[in-house]
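Each structure below appears as structure tokens.
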Structure P
Amino acid sequence: MTVHDVVVLGATGKVGRRVAVRLGETDTRVRAVSTSGSQPFRWEDPDTWGPVVEGIDAGFVMAPDGIEVDPRFLEAAVAAGVRRLVLLSSKGIEAMNDRRLLAAEQAVRDSGAEWTIVRSDWFDQNFDEGFLRDAVVAGEVTVPLGEVRQTFNDLDDVAAVAAVVLTQDGHAGQTYELGGPEALSFGDATAIISDVSGRVVQFSGDADRYVEVMTGFGLPEDQVQAEVEAFTALAVTGDAEVTDTVERVTGRSPVPFRRYAESAAARGAWAG
């Protein structure tokens, strides 16, 4: 299948914009769409769906946390001629009973398009562009996973995988789990950030501390307890396994966490 035109959803976000940049380095025409772009796309507004998929060969599909991937959009895309769909999903969704992403994966499989699912473990950039940055700056990261090791992924690696499977053949029907290049606990990760940034960043993997911190931010206690249950279920699965998926799909070695942290610190990601 020859791919000339690709639509990237969420193209102003930390994942989507990197996918769009990667695709822009190829001879593929990229339609980068977001809620606020010149060609807006909103999951809750079907009137925005048609224009973004018209004349498109393949689509990078993702939805912000808490937003459902609507199967009707996928049906509309396929009806408009989209022949390949690549979904950004997450590792551990069965253990955590993430019904939103489980449903999204099934919807892509049922869409009638050639599909690939990219399941990433935790993003490196959660620490400097995402929900953990403020915690790093404040000096304490709390995630109720104890010392269970995770396989953090740099978003440049995630984007590189997505760009390959969007534009090259041989990946249809595959679910790619991105894990690597090393297994680190959150304590290991925050220690590296402390080392390269000169900041003192402590880590707590205790569930009670997590509840205390999150409810202190004003989150409802029932929501926080549900998150603790999901994290506990993930922790029971044990240390995550490193995979060779990034290198196998892209031909490039994945970015080690320390290299990511050094780069982020050098550009002042945790200043202030």
Structure Q
Amino acid sequence: MNSLMNAVIGCYLLGAAGYMFFLFRQKPHWNQSGLYLMIAGFLLHTLVIGYGFVISGQLPVHNLRETLSFAAWIFAGLFIGFQYQFQLKILGVLAAPLAALTMIVASLLSSEPVQTKTLFNSLWFFSHIIAVFLGDAAFALASGLGILYLIQERTIKKKKRGFFFKRLPSLERIDATGYACIVLGFTMLTIGLITGFAYAKSIWGRFWSWDPKEIWSGIAWLLYAALLHGRISMGWRGRKAAIMSIIGFAVLMFTFFGVNFMLQGHHGEFTKW
């Protein structure tokens, strides 16, 4: 299994290299190579995830190694889908390296067999994990697009047709794609929270227990809800939306890493070394 995981990392790294070559050389075949390598890596990664599921009979998210691998798999798959839907070639320059880096970190963590627990055997748990990770992946893409928006906006304001101006899409296209990511992410996060509440009720007998992860997930949800509300009712677009998408993802990263490592709660089960 380690050799298969190394193959996944290799594909993601080569995919990232392909997109980097495309960034500098602007040759279509480099973009195609990057995408095909990401698809190959995703298919191999699916075998890794499938093997973990067959062995344990549960989603392979029992420790930090498996959780990061699962997150990278969801992210890579969502990126490929968005690539075909929106044809935003430059997004691979950010997405492919992130997928590769996440897998590299996961490979360095302990691979000791984990003790599966009955609390993982729940349809609510399955739905909660899938929805939350899909939401996080969409928000990650939105954050990357927010960064690209700020770069392109700064380039335009300088009135110089420099390196990034010729390589990045229009501000309108970046903003529209980022909005699509936010809508998908918010929808998935909402479903994730609802299924999480139902799961908590079935396991611990209450919908809400003031767990740190619950609190910070609620904060992230409110932040993205404010962003969507502002966009719909007050026309928040462009720079403001880009900055808020970056801040929102930073909050999500703290929710995933900071809360689990710095605070005590139910979700520490999934980030054990």
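We did not get these values from a lab; they are worked out from the coordinates using the rules stated. From a predicted model like this one, the values you see are computed outputs, not experimental measurements. Cβ atoms are built from the backbone, for glycine too; each structure is taken alone.
Comparing structures P, Q by distance in nm of label points 7 Å out along Cα→Cβ at positions 36 and 60, which one has the largest value?
Details: P: 1.9; Q: 2.6.
Greatest value across P, Q: structure Q.
A value of 3.7 was derived for distance in nm of label points 7 Å out along Cα→Cβ at positions 4 and 44; which structure in P, Q was it taken from? Intermediate results must be reported in sequence, preceding the final value.
Values: P: 3.7; Q: 1.2.
The read-out comes from structure P.
So if we calculate mean count of other Cβ atoms within 10 Å over residues 68-75 for every structure here (P, Q), which label has the highest result? Walk me through the numbers on the way to the answer.
On the way: P: 18.1; Q: 23.5.
Checked P, Q; max of mean count of other Cβ atoms within 10 Å over residues 68-75 sits with Q.
Here distance in nm of label points 7 Å out along Cα→Cβ at positions 108 and 244 was calculated and came to 3.6; which of the structures P, Q was it taken from?
Only one of P, Q returns 3.6 for distance in nm of label points 7 Å out along Cα→Cβ at positions 108 and 244, namely Q.
One of P, Q was used to compute FRET efficiency 1/(1 + (r/R0)^6) of positions 92 and 124 (r between Cβ atoms, R0 = 30 Å, to 0.05), and the answer was 0.30. Which one was it?
Details: P: 0.95; Q: 0.30.
Working through the options, I get structure Q.
From P, Q, which structure was helix-only ellipticity at 222 nm (-39500 (n - 2.57) for each DSSP H run of 4 or more, over all residues; to 500) = -26500 calculated on? Could the numbers behind the result be given before it?
Details: P: -11500; Q: -26500.
Answer for the origin of the read-out: Q.
Once mean count of other Cβ atoms within 10 Å over residues 12-19 is calculated for every structure in P, Q, which label goes with the largest value?
On the way: P: 20.1; Q: 23.0.
Once mean count of other Cβ atoms within 10 Å over residues 12-19 is worked out for each structure, Q has the highest.
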